[in-house]
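A short reminder: the numbers here are calculations on the coordinates, not readings from a lab. Note that this is a predicted model, so its numbers are computed, not measured. Cβ atoms are built from the backbone, for glycine too; each structure is taken alone.
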Structure 1
Amino acid sequence: MKVVVLGGSGFIGKRFGALYSEKFDEVILSDSKSTQLNDFASIKRLTNGADVLVHAAFDHGYQFNIEGMKNVIKACKANGIKKLVYLSTVSVFDPGLSGSLNENCPWSKLRDPYTAEKIKVELKLRKNLPNDLSVVILYPTIVYGLGGNWTTFALNACVGREISLPLEGNGLCNAVYVDDVAQAIYKSCVATERNINVLISASEPITWKEFYEGHLTFLNSLSGKNIKCTFSGSNTNGFHVKPLHNILMKLLFKTTLGGIVLPMLIMLKKLRAKQYTLVKNDFEILNFLDSTDRHRVTHPLGITRTVHISKFNADISEAAKLLSFRPEYDFKEGIDAMTGSYRRENK
């Protein structure tokens, strides 16, 4: 079986390749430099002879994601590919849900750029799904691991003196280790079930305080520094700790105003990503610790803050039934695996 991965140099795609390439006859990992989503010819050329196409790519410039999905479907038709595995996200679901979250729950109506874009891409796929193409849509929850956005954010937060979290960090975090997401992709490639949508998470949620404490343990284990971080905050504002800022963000994310200022929101996301470059790309922990302001207080903002007020448990029974997916890591085991991985890569 030949598997092609769009987004193969990204956080999840790269990990899938590292763990499961030997399970197939051939695995080709592409990246945005060699194969761009708006370039049908390059996607068609890359996927020639493929049995499965894994679509894990995302244009964070928000220009070519819709066109990219259109090109992916065309390439599958042109090359006779029978299966498409598409990585969506738990963000497409309503973050205000309580109780059990499953694949049939309502979608989010928030207007943040990432959520809106992922919903548009999925709608494009569903509307243009060829009859002879089997599709598996995966909805990973809070994916952590070396190089991932959530781990990058957590590490930057943990070196400050204080993390201010809504509900004092007692909101539910449906964390899943990246290796388990890679496992889900593998199971999707070999599954016989057709046209399925499944949530991917760990067996049980943790609290957000536990999420940050686990990353603090990671930092202390590798650095030998006894970094301490306090947790505070009982404010349940959905987007910002300050009431006025929270009202303004409500206007952005819950009204048509969000669509008008969408380019500004995208730019702010890019600027935030740049400040995390050192720890995200290099994981030079000691240099990272020495270059970071430890006097600051971290306040999750915007959609990131909204996620910290989650009250739902991700139900992965469909993934178990349809893909035989079983998470191999609880959160502590995931942090331990992340620590071991860092040590192996930085001997």
Structure 2
Amino acid sequence: MMRSRLLAAASALAVLAACVSAPSVIEGQARVAASIETAPAGARGDAADDPAFWLHPQDAAKSLILGTNKQEGLVVYNLDGSEAARLPIGLINNIDLRQSADRPHDVALASNDQVNAISVFLIDRATGTVSHRGDVPTGRLEPYGICSGREGGRDLAGVTYKDGTAEIWAISESPSELTGELLKTVKLATQLEGCVFDEAQGLLFVGEEDQGLWKMAWRDAAPVPEQIDVVGGAAGLAADVEGVSLWRGKDGAGWLVVSAQSDNRFVVYDRKAPHTAMGSFSIDENTALDIDAVTHTDGLDVFSGALPGYPRGILTVQDDGNPKSGQDQNFKVVSWADIEQALSLPVLEAE
């Protein structure tokens, strides 16, 4: 159930973090609790899907969470969970973003299956205002998942489809022009959704929903998918393999986080090959803050920088129901320090 009162002041973030009960391991399953939940994404039934975190360059307490409502468009939340803006631009499913200090705005990309395009959003680095810049047609039906990359001064989009196709696009935006160029296409056997670029290693990690987790060297002329883990394996990966994101440490170190939707579980792997499974965890209810447990997560996002009350960063996940499936779907925020403790992860230096 959504809390009747949302904390309005960003200064309260440290207090919220302190209220989370210490994570524990029960019967081999690590457990943590969320310390913030957002207002509902809106719309009845299956609505919320995927979040992306934006760091305010001057004041981290003014950072934002961008969440998709796949029946309506984009919902923007303040870091305390309250709604900041709503952009009803169409049926967007996944969203991701990259930040760059060399321009006055950051770019978020979303998969929009209403217009079969990559929807482009600009985030003003001074004010945090989010605007819809326009759409880049993909020429294919139902772009499903998406992830953002940035390299060599250009924005990249990894776009995934239900037929197992993964595409890599270059996106170019200016005040006068918005264009996209399809760079590469890779085909896997079955439905894909979540993905994440690892620019430091030149890798694209992709979730094949019923099969497992893959990586590919996306800079190669003809990238060849390599399977990291399979559904039903010892690590606890389960269908649907949905959200995929990275806790980014220095020199390519860090952790790959993947949602195993049907088992209400999140599996953590070493970012570096051979991508050893480090353990799995669930997100239980936080009775002190009246925040329900997380179930059947679709999308997720990890931020590895320091935030007020969260010196090790945060994990943001979609929650299927509040508290029942398809009811008031929203997004939950978990302290990364709690996950480190629950899984006994080495404490790495953030990128």
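Worth pointing out:
- Of the structures 1, 2, the one that -1000 was derived from, the read-out being helix-only ellipticity at 222 nm (-39500 (n - 2.57) for each DSSP H run of 4 or more, over all residues; to 500): 2
- Origin of the value 0.65, where FRET efficiency 1/(1 + (r/R0)^6) of positions 115 and 339 (r between Cβ atoms, R0 = 41 Å, to 0.05) was derived from one of 1, 2: 2
- log10 I(q)/I(0) by the Debye sum over Cα atoms at q = 0.08 Å⁻¹ from the coordinates reads -0.33; which among 1, 2: 2
- Which of 1, 2 leads on FRET efficiency 1/(1 + (r/R0)^6) of positions 155 and 323 (r between Cβ atoms, R0 = 41 Å, to 0.05), largest value: 1
- For mean count of other Cβ atoms within 10 Å over residues 35-42, the highest value in the series 1, 2 is held by structure 2.
- Entry that produces 21 once relative contact order in percent (Cα under 8 Å, 6 or more apart) is calculated, selected from 1, 2: 1
- Structures 1, 2, by distance in nm of label points 7 Å out along Cα→Cβ at positions 147 and 219: label with the highest value: 1
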